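Colleague: So, here come the structures, one by one.
Nothing in this text is a laboratory measurement; each read-out follows from the coordinates by a stated rule. Just so you know, these numbers come straight off a predicted model, no measurement behind them. Cβ atoms are built from the backbone, for glycine too; each structure is taken alone.
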Structure I
């Protein structure tokens with residue numbers, strides 16, 4: 001759906017099919033991170049998510065029925081982004097918002113339509129779709145497999161999906177409840193044997209519980225009810241559940257596809273990578289895939305000579321997915337491990353050390369940059385070149401305020417197109433290149449906040465439609481910009 005919204009902004013026609021009769025009414029994905037909100041700001045969606053979601057002011061760690069530590073999260077990323085906070089916005093509600101936005105644009109999801117097969121003909125995709133027993137075959141420019149862990153697109157491509165499944169069984173429950181953890185903050189029980197997280201929702205008295213299930217109860221998981229798992233961990237957090245709206249169990253996997261692209265077919269989201277829920281990264285990573293691919297598809301469709309841009313999708317996104325799976329795997333193992341050392345770290349060391357660490361500005365910034373995904377970069381991408389200040393090609397453009405009011409440099413990113421930024425003074429020949437190439441040049445008066453953000457005075461930054469730097473040139477050189485654009489046959493998309 002995010003891929004479709006972005007492509008629509010570029011004037012690209014899309015068709016969305018889904019073999020399910022309706023969108024999900026339950027979900028495990030809850031967190032919307034800062035980088036996702038930045039992407040949503042580019043298409044006018046961020047404010048609706050923030051208003052409908054719940055900003056989490058703090059996370060509380062509990063050990064043996066007692067609060068052990070509180071870590072403030074409010075404005076954790078102050079000065080780094082317009083969205084310096086995590087937002088809880090359940091995926092089912094999130095999907096409903098996206099469906100409504102697509103509907104307003106005249107894009108409807110075709111339900112109970114299944115991909116039977118497809119073939120890459122070199123110049124097009126020939127796909128066979130099945131609905132109500134009848135089949136239709138059509139020709140399309142590209143196919144994007146956003147079809148989950150059991151992806152039919154991945155199956156047809158023959159892309160391997162190595163990894164594994166953790167032994168532990170988990171549950172998620174949507175509940176109405178009371179008690180200390182129902183104060184609008186996130187609560188995590190770090191018990192010796194159990195794990196439970198209480199995620200606050202926007203509605204007062206409502207929360208999502210995500211917890212582990214002990215081995216003895218997990219044996220008969222198909223018939224489990226919430227009453228079977230409400231025991232020790234919930235007792236430890238003193239959660240008084242008055243109503244269970246829905247309940248389900250699941251296992252956690254860790255896998256990354258061996259390829260994200262083959263010819264005119266692409267894999268995104270859970271079709272390309274699945275991992276533990278630690279850090280609330282999964283849904284946001286899939287959205288990042290969609291944004292990365294959307295502008296490249298649009299460029300290739302508008303200017304066939306730009307089709308080489310599509311070669312950068314897989315190396316940019318697969319490298320991040322592999323790092324993410326490895327990182328979340330280590331964190332998840334620490335959370336669920338029953339070893340004596342892991343229990344000590346979980347129940348003693350973390351509650352004792354974490355609050356002090358999070359009082360350090362450097363630690364707060366590092367934690368936010370990591371979890372919010374604003375620290376994701378594409379420095380090793382074939383599209384990334386140059387260095388200016390602390391920034392290199394492939395880095396996300398730093399967010400800075402400009403002038404004396406509330407204006408900031410991200411406002412220009414709503415154009416969703418190539419652009420140049422200069423912080424200070426721009427050379428005359430740079431303006432000539434901007435005019436001849438029809439690429440906007442934004443010049444911001446220099447101040448100290450820009451240096452703090454890592455920007456270099458009078459340098460030129462060529463910015464991709466997704467807000468990452470294609471080229472950073474310390475000299476503010478017009479020939480460097482011209483050469484970069486010519487080598488890649490780049491032009492504005494909109």
Structure II
């Protein structure tokens with residue numbers, strides 16, 4: 001277990017390098033085998049994880065540039081544990097259900113390199129190491145969209161890269177400045193997030209640094225008005241690209257807010273609580289209305305994704321245990337549900353090479369299994385009770401209710417609006433007469449498609465009924481995070497606000 005995190009990071013990359021020697025006819029089996037081993041390793045991490053301990057576990061520390069305090073520093077707590085497991089699980093599922101046939105070998109090896117960067121982001125405890133993995137993740141996704149995407153793939157991939165890279169550069173400036181502030185304070189350089197958590201920064205400095213990190217994280221989420229790259233990226237990306245983008249890459253932004261912004265800038269987080277909530281609510285309502293107006297099935301799910309990410313931001317900036325814990329659970333549920341929905345769109349696109357609702361109708365009679373699975377994932381997306389989508393949304397909204405019942409009520413319209421555009425999509429696609437004769441001969445899901453989709457359906461139901469396996473380990477680390485925020489607050493107003501929205505005894 002001493003180097004389990006390093007193995008999780010570099011095993012997919014090593015396997016990708018070895019994969020160049022694998023014959024192209026065996027590459028799918030090779031990819032499934034590698035990602036399955038990686039998923040089992042992450043499960044072993046979960047089994048070995050001590051849920052009663054809130055701090056970092058499985059830590060690794062190797063000095064890299066000692067004079068500037070840069071080190072290969074890794075660790076996992078309840079906040080990052082399940083994001084790692086979701087990353088390995090969704091990567092495995094996406095390769096099992098892969099429908100792309102063109103240059104399959106290059107695509108699978110690219111996904112393995114991408115998996116390395118995503119896991120690295122969630123385990124890095126050194127800001128520079130975090131930034132390296134953060135930026136490296138852009139390259140495989142740029143290649144996936146640009147090489148295997150649709151007609152506008154070059155435009156979509158360049159827009160994706162420029163947006164996220166620009167925001168990341170501003171974030172890097174903030175990281176370098178924080179390292180300098182630590183040097184000025186202690187006489188030693190350090191880019192360790194754990195060391196930074198010990199600093200108490202003046203409120204003015206917190207505000208500027210909050211904005212610097214905000215740009216990097218908000219573009220990745222994406223938050224309105226930085227969301228315009230996402231519909232193009234989803235619309236042009238191949239199915240596996242959309243699955244991984246929605247399931248994992250977007251969560252890197254919300255994870256960044258929790259790992260960096262809240263504990264490092266608690267006073268700024270309190271000051272920005274309502275502005276962040278307003279931006280989140282705009283995203284929730286506006287993108288839901290845009291989703292309702294779409295005729296392309298994939299675009300409906302893409303805009304729906306932005307809307308649900310708004311609920312996650314709302315939960316994070318509730319700044320209490322319920323909200324932050326609920327947002328983490330919603331990250332997991334959104335990854336499973338949105339990834340599953342994009343995979344389902346890929347299934348029908350592989351058969352018809354179109355994603356327009358007007359091209360379908362009556363599919364429930366031709367493809368009953370497909371319609372059933374789509375219906376279950378759709379209900380999870382709109383937050384139906386006893387599905388995985390309900391738990392995270394309920395806790396996120398419950399957490400923010402302690403801050404503002406009015407804003408929470410407006411945000412709650414996400415459930416109504418989500419049901420409206422999703423049910424319209426389902427009605428147009430699966431019910432009514434079969435107007436296009438081509439649809440009468442469509443083949444229902446089978447084989448690899450069933451193997452990829454059934455585990456997602458099982459998780460949607462199981463974790464919707466019994467969310468404790470995730471919520472319990474998350475709870476300990478979130479409580480510690482809130483306590484750090486309370487203790488590090490430099491203004492009485494921030495301390496009072498954090499104490500008000502939490503149980504005061506636990507916070508202190």
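Colleague: When helix-only ellipticity at 222 nm (-39500 (n - 2.57) for each DSSP H run of 4 or more, over all residues; to 500) is calculated, the result is -23000; to which of the structures I, II does this value belong?
Modeller: II
Colleague: Comparing I, II, where is distance in nm of label points 7 Å out along Cα→Cβ at positions 172 and 404 highest?
Modeller: Result for distance in nm of label points 7 Å out along Cα→Cβ at positions 172 and 404 over I, II: largest is I.
Colleague: Quick check on the output: 22.9 is Kirkwood radius over Cα pairs in Å, derived from one of I, II. Which one produced it?
Modeller: On the way: I: 24.2; II: 22.9.
Among I, II, the structure yielding 22.9 for Kirkwood radius over Cα pairs in Å is II.
Colleague: Further, regarding this structure: Work out which structure the value 60 belongs to, where percent of Cα pairs over 20 Å apart, for residues 340-451 alone was derived from one of I, II. Please list the in-between numbers first.
Modeller: Details: I: 60; II: 48.
Of the structures listed, the value fits I.
Colleague: Additional query: Upon calculation of semi-axes √(5λ) of the Cα gyration tensor in Å, for residues 140-323 alone from the atomic coordinates, which of the structures I, II produces 39, 18, 13?
Modeller: Among I, II, the structure yielding 39, 18, 13 for semi-axes √(5λ) of the Cα gyration tensor in Å, for residues 140-323 alone is I.
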